[in-house]
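Every number in this text was worked out from the coordinates using simple rules, so none of it is lab data. Keep in mind that this is a model prediction, so the values were computed, not measured. Cβ atoms are built from the backbone, for glycine too; each structure is taken alone.
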Structure I
Amino acid sequence: MIDVIKKVPICGMLQKIHIRGIDAKQPVLLVLHGGPGIPNRASFFKHHSDLCSHFLVVTWDQRGCGGSYKGIDPSTLTLAQYINDAKALIEYLCESLKCQKLFILCGSWGTELGTMLAFRYPEHIAGYVGFGQTVNGIENERVSYEFALKGATEANDAKSVALLNECGPPVDGQYKGGFKGLTTQRKVLKKYGGNSTRSGGWFKTMALPILFSREYTLGDKIGIFKGYSLVLSTMWKEITNYNFIEQCYEFEMPYYIFQGKLDYNTPAELIPAFYEKIKAPEKDLIWFENSAHGPLNEEPEKFKALLIKKLLG
C-alpha cells in the first residue's frame, strides 16, 4: 500500500501532494482540482478512495492554496505559471514513479488548466477526462448569469434579483465588485440548481468538512481559507479570457468529457460545439442526465465505472 503526503519542489516553491494506491506499478491518475484555489484532497479520498484499487491516485494542492499556500508570491498567480507547475509536477511524477505517461482527471477550472496542458505538453499525458468542462470564459459567465437571473425572477426572489443586478451582468466575464460579485452570482446559481443537484449551502458542504478533515493540517486549513479568495480574485480576469473552440482543440491523447446535463456553472450547452471541433486519437462526450457541475459526486458509481472503462479498457 502506498499512502504518502508530502511537499515537493515545483517551479520555485514547495507544493503539497498526496499519493495513494496499492502499488507503484498501477497507472497514475493525477487529479486537477477546481477553483482556482479549491483543493480537494480530503473530499476526493473520502468519497473516491475505491479508485485507488485501479490507479495510483495523486491529488495536488495547486499554487497558492491549501498545503501550497505558505510562502506564496501573489505575482506568480498566473495561468502560465500554473501550466508550468502542472508540467513540472507531471515530469516529477513520471520520474519518481517510473512511468512514461499518466492520466489526468480534471474538474471545473481544472479542465481549463488540463486542456491547455494537454494541448501544449502532451508527451507525458496518456489520456484526459474532464467534468464541469470549460469552453469559453466570456460566454460561460454570460450564460451562467442569465440562468441564475431567470431562476430568481421566475421564483419571485426579489432579493436574489437585486443581488444579481448589483453584480452584473458580466462584462467580458467580469462582475462588478470582482471577487464579491463573482461569489454572489455563484451563490444564486447554486440556489437555483445550476451548480449542484444536491442541497446544502457552502458552509455545510465545504467549510465544515474541511474544518473536521484529518487530511489537512492546521496550516493547510489556513491556506485553504486564505488562499481561495487570494487565488480566485488574482486570477479571475486572466482565466476567463479563453475560447477553446479557437485555441485548443487538437490533442495527441484520448480526450473524454463527462458532463452534467444540468450544469450552468460551466454551462453544458456550450460543450457540443467544442466537442465537434476536437481532434484526438479517440474522443467521447458522455452526458450525466441527473448531474450539474459535479457528476463525480452526483452520480459517482456511473462516473467511476466509465472512468475505469475509458482509461483502462
Structure II
Amino acid sequence: MGGQGRGSHARAILVTTGFAAVTAAVVLFASATEVRGLQSAERWKASTELSFVRTGGNAESSTLGIGSTLARAWERAEVKVEAGGIRTRTTHLSRTAVGTAENFRIDERSESRLSAENYHARLRVDRRVSDRTSFFVQSGWTRNTFAGIRNRLVNVAGVSTRWTDSERQSLRTAYGFTHTVEQDEVPDPESASRFIGLRVSSEYQREVTDNTDWTSGLVIDGNGDDTSDLRADWTNSLGVAMNEHLGLKTSFRATFDNQPALASVPLVTAMGEAAGEVVVPREKLDHVFTVALVVSF
C-alpha cells in the first residue's frame, strides 16, 4: 500500500509539473509578444461543440458530447487550448412474466450504467522563428476508461513546418520528442508507465465552399523503449457555417493502439462454474462518429 501511495504521489507531481511548465511557457510567449499583440487586430477566438442524443421506450440511452477550443495568434506566437469529452449512459431493461400462461403480470427491472466515457485536455504554444518554421511545446491529458486508460499525460517539444497557408487551404506538419506518463485501469507489469518517445503529426484544412471547411489531423506516437508500441489518432471533420456564430460539424475519429491496455474478464470452466479472472488485451482500434452544433465567438 505504501508503494502505491508513493507511485500515485509521483504521478501527481509529474502531472502538475508538466502543466506548470507549459503554463510558464504560455506566459513567456505572451509577454514577448504583448506589444505586437496590442497593435494587432487579432483577438482570442473560441468555439464550442455541443451534441446530445437521447433514446427512450424499449431501449434507453443518452449521449452527451462537448468540446471547446480557445486560440490566439500573434505575429510570432500562437496559443491553443482544447478540452472536451463524450459520455454515454445506457439503460438495460429486463422483463419477467409472473403467473400462468392465462393469467400473469409483468415485472420490469432496469439497470443503468456507463457504456462510453472519454475526456481530454490539451495546451499548445508555438513560437515562429521563420515564415515556415516554429518551435512548439504541448501538454495533453487523456482519460478513456473503456479503452483501459485511466490517465495519460503526454508532454511534447518539437518543430513544426508550414507548407502552405492561404485562405483556401493550410498544411502544417510537426515532429517532436515526447514524455509519456500512463496509468491503466488494469496495470501491465511488462509495460513501463513512463517513457520517452517520438511524435509525428499533420494538420490540414481546406475550404470546400464559401461556408464549408474540411479539416484532417493525424498524430502518430512511438515509444522509444519499445518500437512495437505505436499509437495513431486520425480525425476528419466537415463543418458548415450557418451564420457568423453558428454552424454544424460532422466528425469521424479513429484511434489505434498496437499494444492496447489490458482488460480483466471472468473465467468460467466448461461446466459453467466461476474460476476467477484472466487478463486479455483490449481491441486495438476504436472509432467515434459525432454530429455537433458549433458556437463560435
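Could you figure out which one of I, II the value 20.9 for mean count of other Cβ atoms within 10 Å over residues 52-59 was computed from?
I
Work out the source of 12 here, i.e. which of I, II gives that when relative contact order in percent (Cα under 8 Å, 6 or more apart) is computed.
II
With FRET efficiency 1/(1 + (r/R0)^6) of positions 116 and 148 (r between Cβ atoms, R0 = 30 Å, to 0.05) computed per structure, which member of I, II shows the largest figure?
II
If mean projected area of the Cα convex hull in nm², for residues 180-259 alone comes out at 7.0 when worked out from the coordinates, which of I, II was used?
Source structure: II.
Comparing I, II, where is volume of the Cα convex hull per residue in Å³ highest?
The structure with the largest value is II.
Which structure, out of I, II, was helix-only ellipticity at 222 nm (-39500 (n - 2.57) for each DSSP H run of 4 or more, over all residues; to 500) derived from, given a value of -4000?
Only one of I, II returns -4000 for helix-only ellipticity at 222 nm (-39500 (n - 2.57) for each DSSP H run of 4 or more, over all residues; to 500), namely II.
Where does the value 16.1 come from, among I, II, when mean count of other Cβ atoms within 10 Å over residues 84-91 is the thing being computed?
So the calculation was done on II.
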